[in-house]
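Here, each number is a calculation from the coordinates, and none is a lab measurement. In this text, all values refer to a predicted model and were calculated from it rather than measured experimentally. Cβ atoms are built from the backbone, for glycine too; each structure is taken alone.
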Structure 1
Amino acid sequence: MHRIDREWTRATPLVTIGQAQGELLQPSAFDASGDLFVVSDAPFGLDRLQVFYQDGTRLEAFQPRVRSLPRVTLGATVMNGAGSLAMAGESILIGEPDTGWLVSRYDIKGTLVQSFGHLRSTGHEQDADVHIGLNTGFPVPAADGGTWFVFQAGVPLIRKYDAEGRLQFERHIEGPELDPIIQALPLTWPRHRAGEDREMPLILPHVQAAAVAPDGSLWIALSIPFVYVFDASGEKTRVVQLEGAGTITPTSLAFTRDGRLLVTPGGYEFDVSPGAAARNRAAPGSTR
């Protein structure tokens, strides 16, 4: 793991490869808050979360609750376990639908302090693997202290929870760009081998990443090259396409404190302030 300076000219190593504490092996998710950052990895195939200071010094390491399900991945996306995490102050939010709740909140020492969010109905409750797969998603800290939950697969949906974990509202994610995906949602899923004696359903995610901007808006990157933007009330306000060395389908989104949008793959930076879309289209050099 490296830190890149603001000018994108120098990379400083922070954490090295390895399975020991303070090292990383098969990392799957990252987030930062204040002077801390957290990374999930999987030495020996077991989820591990490690909390570091900004200079790469390890603060804590712990394992979330022991899971009955294997660690399921699709490309670079980990479909369960600690592959979907976010820092909310000095707590860590993890999507853990196989526990019976959408979101688990841990403190930085690894103590479970809260579980919230009932699983949505899927029509596949009799097939636990499919039911849980359709309840995977990203917990995202909201600007008001609550939590957004963005479902990754099945019918595209977002929910908003308050700071106590109570549901405030849910909204379908809709738009002409998504219509072909929604119309093609399967009723059954092919299964693939996930161990010597287990098969798992192959459920494709429709959401690749989600992040909250400094103005409180929720940005959602789809599996197609579009980003949907929602305001604090859950209403869609913008549809964005990002151009770099071609049209980008983001696999991660992050905002800087001054509102710049950072995107992978490619390591691009966008000015997403009002009026910036025209500037970015007219001057591709305004992205890095």
Structure 2
Amino acid sequence: MPTSPYHLLLPELRSTSVVFASPHSGRDYPASFLRRAVLDAQEIRSSEDAFVDLLFASAPLHGAPFLTATAPRAFLDLNRGPDEFDPALIEGVRRNAHNPRIASGLGVIPRVVANGRQIYRGKLTLVEAHHRVIQYWRPYHDRLQMLIDQSITDFGQAILIDCHSMPHEALENMGPPGAGRPDVVLGDRFGATASGAVMDQVEAAFIAAGLKVARNMPFAGAYITQHYGRPSRHQHAIQVEIDRALYMDEATLTPSAGFDAFRDLLDGVIAALTDIGRVPAVRVAAE
């Protein structure tokens, strides 16, 4: 099992209200989990936001904390609610109101990885499902809430940058024919989880680095942005999805030749994002 439910990188001096987090870059795959899986070790990593933790690792150098998962997404999805149990996978779970994430096999304990490929032979017990939530989901979210609360206390606001990556193929049908695909998709649940002023500044930071940005399509944010985004309380949450083709080979799940250059480019973006969190809350939250 992963030795810790998360890793937390802290700055020497916290100087910004911005919090960075990566819930899907965990890659500590338990041997017992892999033995039960139908997929091989390479296939099961297809849902992983590979290397996102490395791309944003400079956040503490700019005064911001960076929280990363250790457990992989195929084992436990931290971007789902703790009660999003899939009755098709977990014994003893009742079928409740329709939840499209659960129906597609992407509950808090995923049934499938990318392209709908089944993970398991048979079902899991409800006890095991609860154990994963208790051991990994709750500590991660407890720590994330503490970091956000600290931002509110120290700076009067919190800005959560929820860091993800997206398959290049997810962008194939974006926009009209011939239009350029976005490099980055920012999600704020169509304005529900961050103020317009914060979203505009986050978008500007990526554009200034030469990256093409789209908002909320095809990814608007899931549980984390919905749960933590409360702009009326000066608590903003924005999901950042980065095209994996910019920095890795998706077929081999290895960094590409341009990985270091892209990481350096993102370092400038991270610096700009942390600057947003140094503006007084009353100004940042204004529409």
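Observations, loosely collected:
- Ranked by FRET efficiency 1/(1 + (r/R0)^6) of positions 130 and 162 (r between Cβ atoms, R0 = 30 Å, to 0.05), structures 1, 2 are led by 2, which has the greatest value.
- Read-out distance in nm of label points 7 Å out along Cα→Cβ at positions 10 and 234, computed value 4.7, structure in 1, 2: 1
- Which of 1, 2 yields 22 [relative contact order in percent (Cα under 8 Å, 6 or more apart), calculated]: 2
- Which of 1, 2 leads on distance in nm of label points 7 Å out along Cα→Cβ at positions 114 and 186, largest value: 1
- Each of 1, 2 could give helix-only ellipticity at 222 nm (-39500 (n - 2.57) for each DSSP H run of 4 or more, over all residues; to 500), but the derived value -1500 comes from 1.
- Here the criterion is distance in nm of label points 7 Å out along Cα→Cβ at positions 170 and 202, and among 1, 2 the highest value is seen for 1.
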